[in-house]
1. Which structure, out of 1, 2, 3, was relative contact order in percent (Cα under 8 Å, 6 or more apart) calculated from, if the result is 19?
2. Can you say which of 1, 2, 3 returns -22000 when helix-only ellipticity at 222 nm (-39500 (n - 2.57) for each DSSP H run of 4 or more, over all residues; to 500) is computed?
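Rule-based calculations on the coordinates, nothing more; no lab input. Keep in mind it's a predicted model, so treat the numbers as computed, not measured.
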Structure 1
Amino acid sequence: MNRQESLEFFKSFPFWEHMTAGEQELLLSNTRELHYEAGKAVQTGECHCLGTLFLLKGILRVYLLSAQGKEATLYRLRDGDICTLSGSCVLSAITFDVQIDAETDCDVLLLPAAIFSKLMEQNIYVENFFYKMTTEHFSDVISGIERTFFLSLPQRIAAFLLDESAEAGSENLTITQENLARSIGSAREAVSRALKQLSQEGCIELSRGGICLRDKSKLYQMLNTF
């Protein structure tokens, strides 16, 4: 992405018109374009405050990792989304660190934490925008918590598959059972058993590295029992 493309990109955000010429230049001159291949770690415990990530293309998974290695997915980001928790050290209300992985090949723009912090301090419109974005992401976190506590494992899988199908615009999903288990925060063995059950009931069809939704009405019916 060249400078003109970056300019057009950032002009679409509501805070842009409220920035001084110096702040706009600070943003444009310090933003870097990065590429992550599928499966690569974007942010880990060793490097826990990159800055703000503007996702141009791909899917990022944001999750917590326990000392025992157990993962809990918070939410996933797609084309056009902004990851503010990658700059959590700048947000005073955020007191925990997250892990971020690229689920697919991803192209992102990175605004380093130091520059992000400076713009937040100087411009209240920038600060308000990014706190608003963080708040919106937490609605996804709460939704995930509700599913974990109130839905059975087959229901959680059904909800996940339906969401993925809606996002992809297709009944054929390219996802491994291991990645599905990681995404909903469950053990692979338990997910495998639940998928076999759904397959036997005619809801889905399993293939190597993929899942096809055969009967969405049955999957929705499962969720209606919630």
Structure 2
Amino acid sequence: MIMDWNDIDTVLLDMDGTILDRHFDDHFWLEHVPKRWAEHNHTTLEYAKEHLYSLFRSQENTLNWTDLDYWSDRLRLDIPVLKQEIEHLIAVHPFVIEFLLFLKHAGKMVWLVTNAHSKTLDLKMKRTRIGPYFDGIISAHQVGLPKEDELFWGELQDFISYDPERTMLGEDSETNLATAESFSIRYLVYISRYSSKIEPRQSERFPTIDYFNWLIPETGSSIVTIP
């Protein structure tokens, strides 16, 4: 895909896995929560993982998936407090700040659009201090739909005024890119290195980058080419 930044007014960026290292979230839900749940319920870690992973899968592609209040109630654990226990793992991906500074210098509107719950957002914005780089932050919980729902991107226009034909979306979820494609968002970019602990895999459907410096054109140019 050839991108000409002169044709883009608005940039929508996902949070977890896209601008922030998803290692924190993967470790939290797959290791830390099962460990604390096993301790709380006096059971084995093996059983806790089997039980909780099944519960987690049952709520995929819904708002409950990222609703900390829902999981606190369902698991009888204080999920926000548990997140604070490992908040040192929250990290910004390499080259994200440089990319955000480029967008600001280029006069683009930049929005963080995430499925994350407000309590997760508060913790991560406090830890990373990247909030001021964005013109605004929208959670799917405000919209009332997860980004996996094809209706999400139309409903988002009640919160953000954007022209899909002049918009770029960066995501580490091919599902979310697909729903955005159905709404005719023109520039769709898949972030392959969503976690510092994985080997990146190129999307077979969407233009793919490892890091956001791939989207910063050389001085004097407005055009970048994405595989």
Structure 3
Amino acid sequence: MESITLLLFAMLAAYFSGALPTAVIVARRVKGINILEHGSGNPGASNVYRILGPQWATATLLIDVFKGYFPVWLIERVASSLTNPYFAQNEIAVMGWIALAAFAGHVFSPFLKFKGGKGAATGLGAMFALAPQATTLALLVYGGALYLWKRFSAGTLAAAIVFPVLLYFREGHMDPQSLVWGMTVPFLLALTHRRNIMRILRREELPMHVADGSNEDG
């Protein structure tokens, strides 16, 4: 039971790490605006890109990635001692719970009345700490999809779809539990990108350089 208590405490810390509203802080400091009222209204790096440009979008992206990366990287050092037979049977599961908590913090931030971004960057950081090889390959897929379709959301979803397979064959060592944890990534991103998916299917999703309130970020 002690390992479960420690894991729950670590998840709470990861949640608050992910909850830091980076885009809101950056937009307020740089331009004195509330980014929730501009562009897509989404507090993520993609909206910062449209409103403030690539320099501040890059800064926002890196911080959001770090929010997910750091707690998972940190828990990896003690993951073996936090396994338990109930819901974290191996180290990947322990790290997976921490990654999920950081992702949830970004999507449901208590600093934004339990609203937030779509979690792509924070999820990326968490997954890179959990599975650097699989995540690097998924990033290549992201870049290819972004180049082809010029949509942030399309790149994000393409990378999320291939990630479980890559995790299973790379860091997961073909362990079925790794496949299950890998599948939480596309599921959660599909959930937060459900409106983007509908617009992609209707061919209404706007390209990444367009700042329009009707478009939401990837």
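1. 1
2. It must be structure 3, since only it matches.
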